[in-house]
1. Work out the source of 122 here, i.e. which of I, II gives that when volume of the Cα convex hull per residue in Å³, for residues 153-272 alone is computed.
2. Can you spot which of I, II the value 54, 43, 30 was calculated from, given it is Cα extents along the principal axes in Å?
3. State the single structure among I, II that was used to calculate distance in nm of label points 7 Å out along Cα→Cβ at positions 33 and 249, giving 1.4.
4. If helix-only ellipticity at 222 nm (-39500 (n - 2.57) for each DSSP H run of 4 or more, over all residues; to 500) computes to -14000, which of I, II did it come from?
5. Using FRET efficiency 1/(1 + (r/R0)^6) of positions 57 and 209 (r between Cβ atoms, R0 = 30 Å, to 0.05), single out the structure from I, II with the greatest value.
6. Comparing I, II, where is distance in nm of label points 7 Å out along Cα→Cβ at positions 177 and 225 highest?
7. Could you figure out which one of I, II the value 18.9 for mean count of other Cβ atoms within 10 Å over residues 25-32 was computed from?
Structure I
Amino acid sequence: MGLWKSTVITLEMIKWEHSIFALPFALTGAVLAAGAWPSVHALIWIVVCMIAARSAAMAFNRLVDAKLDAANPRTANRALPAGALTTGFVAGFVFISAAVFLLGAAMLNRLTLQLAPFALLVVLVYSYMKRVTRWSHLILGLALGIAPSAAWIAVRGSFDPRIAILTLAVLLWVAGFDVLYACQDFEHDRRVGLNSVPQSFGLEVAFWIARSMHIGMLATLYWLATAFHLGTIAMIGIGVVGLLLLYEHLIISPEDMRRMNAAFFTLNGIISVVFFVFIAADVLLRR
């Protein structure tokens, strides 16, 4: 198989376009750090780091979970278990993506580069967490949640505890929708002994835990708005996010998960973009 075809299959496998989940939150962190649009230099390298880190993490996850995916009817047709890619190629893709991430961090500032290996460790270690704890969803949330704090550091070269509020909000948001997504594998996880909230507590309780996490996210976003003295536009944006989350929870249930992909991929992508647009507008229009 040619290099180009293998690369295209790899990008399809890791759903690289879903970088949109965390990227708007990273850009929100950058805008809050700058109090305006950050420099073009910072924006370019923040985007490079985000895409590279997620690509490394997703490809590594597919590599680590290849045997598990092969045993799960929902994931058996993924590229590695189906034989469309070799483990060597995917391992090389992980290495190159990680190297690009470190290069991007080096192009920003010294503190970004110093912290980059720790960020990389967080996004990679998630792949093993379902073997260790039922709360792996929180580790995934942290992996995406560090994005706004990392972007703040990329712009300022220093850390402000206030941006950790947005990290907490993203952590709760991601963990909540990952709990919902894991409900699809409830039977498989119990059969093979993988840990997850649905596997441990059942579907009904898992849905309530996800709802609680998303309520916590909204409360944390309100805390963020007060910490940064954001105005009406930001509060409207948080309200819109709340309505989208409500709709997400209305279209799926423990008895009917047919629209899980719409809830997981489409709505969460919209939520992240909507949040960024309203927060950025609030910051920029008050300059």
Structure II
Amino acid sequence: MRPFRFGVNLTALGERDSWLAQCRTAEQLGYDVLTVSDHLGGQSPFPALAAAAAVTERVRLGTFVLNCAFWNPVLLAREVFTAGRLTGGRLELGLGTGYVRSEFDRAGLEWGTAGQRVDRLAATVAELVRLLDHPRELGVATAPPRPTLVLGGNGDRVLELAARYADVVSFSAAVLKPGATRGSLELLDAEAVQERTEYFARAAGDRAAAVERNVLAQTVVVTDDPDAAIAALRRRMPKLTGRRLADVPTVLVGSPAGIADRLRERRERYGISYVCVQESVMYEFAPVVALLSGR
């Protein structure tokens, strides 16, 4: 099994000094990857990561994940080449279809069907990979190290795309709520996530063992009273009650040692060794990172 890696998704907007301080802190807390999402109203990913690279040494720097509808693949390749240099080869490039319809509307982009969004992702990935392999087409004589490619999603076609191209597959472990325009998600239960990881393994075939598996923990509660925390969460997630909620792969509840045990169990079951958390729990989750990172 792969050793654990941990990422923190930094989303807070702030002035330069506060952003740089948070990046330094994430590295000092032991996180392996610092990531930035791609949402309107949030940080612009590549400038934020370039700034982070200037004040960190070890931590890798990733987009988690780019909405490919926002990016022309040729111009994206230029961004990747530049970011690769400015991060000292520490770039991890995450791509997805985008899932917040209101952002498509605000950007004047066609939302389309789920299939059309996957078509766009597939075309972007294929062209981007081709350009990374042929940098001279963009006038780049010497390209930086090729970034780690992360593909995120849940459906069959996205997992098949990851099986073909990705270095890391990120299981979203959630689906859009019907009619949602602002990206509201419903979490998948343990059985559904297992089915998705097994589907990916079949699609990847001989490549399966070479592709790292990731998940973003949607809910993290570090506590010595997990039963009370689960009871509180149950009111927010009525479809996932009792034991089912405690077993949801994107929910982590318990003491640092208890969460570490749960992550070991989930690595055994799903093969997931790379776990990201949100900035809001960066400090509380750090003891889990200390227990497991690199192990």
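1. I
2. That value comes from structure I.
3. Label of the source structure: II.
4. Of the options listed, only II reproduces it.
5. I
6. Answer by largest value of distance in nm of label points 7 Å out along Cα→Cβ at positions 177 and 225: II.
7. Going through each structure in turn, the value belongs to II.
Values quoted throughout were computed directly from the atomic coordinates according to the rules given, and no laboratory measurement underlies them. No experiment lies behind these values; they were computed from the predicted model shown. Cβ atoms are built from the backbone, for glycine too; each structure is taken alone.
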